[in-house]
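Take a look at the structures below.
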Structure 1
Amino acid sequence: MLTPRDIAAVRAIQASVAEAFCVPLALLMSRVRRPEIAVPRQIAMYLAYSETTRSLPELGVLFERDHTTVLHALKAVGARIKRDPSFAELVGNVAAGLRRAA
């Protein structure tokens, strides 16, 4: 069950990622599939999963997506982190910024 605290934590992650990538939050949450929007959205899903204890279906609700979309984002970001050191550093920097802000 999602609590107001859970919702606030995920919303903070979404806002931080949107700001880090200079993408309006509304666009991050939209159905736009362009890479400059989809990649930050996937990173937000990845960080929301790794930084909270929410399940895939719960995160799907908060991202207005199906849980399988969240699962795809986790796999895509995880695979890219493993093969691209600069992407890994980028995701790490965003995660570090979230932890500093908390």
Structure 2
Amino acid sequence: MSIPAVMRAIIPKNGECILTECPVPTPTPGQVLLRVHASALNRADTLQRGGKYPPPPGESDILGLECVGEVISEGGEKFKAGARVMSLLASGGYAEYVAVDERSA
């Protein structure tokens, strides 16, 4: 599977959810790239949308604190390409792709 350069994602803006395009994240050592199949909606997501629960420093503005998906780019030791996983995230679950620490998957 080829990885596109651009993906769709949802970011908060003035209390609304905005669909936008942004670069596909590049995993760092110890991370894997997931093609997101589904994400959840929880209270923290609604707080982030309203600007009351900002993502940690250095994380993206993309909403979504958990997701399920398929590993498409290996960067760690725990999962191989094709593995189906769920992950807790600091941000980024409301996107087509997300780089996650394999320890959180």
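Output the label of whichever structure in 1, 2 has the greatest value of relative contact order in percent (Cα under 8 Å, 6 or more apart). Please list the in-between numbers first.
Working: 1: 25; 2: 33.
Ranking 1, 2 on relative contact order in percent (Cα under 8 Å, 6 or more apart), first place is 2.
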Structures 1, 2 compared on Cα Rg over 2.2 N^0.38 Å, for residues 21-76 alone: the greatest is 2
Computing distance in nm of label points 7 Å out along Cα→Cβ at positions 13 and 45 for each of 1, 2, which one ends up highest?
2
Value -24500, calculated as helix-only ellipticity at 222 nm (-39500 (n - 2.57) for each DSSP H run of 4 or more, over all residues; to 500), assigned to which of 1, 2:
1
Matching 0.80 (FRET efficiency 1/(1 + (r/R0)^6) of positions 61 and 85 (r between Cβ atoms, R0 = 30 Å, to 0.05), computed) against labels 1, 2 points to structure 2
Computing mean count of other Cβ atoms within 10 Å over residues 37-44 gives 21.8 for which of 1, 2?
1
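Only the coordinates and a few stated rules stand behind these numbers; no lab work does. All values derive from a computational prediction rather than experimental measurement. Cβ atoms are built from the backbone, for glycine too; each structure is taken alone.
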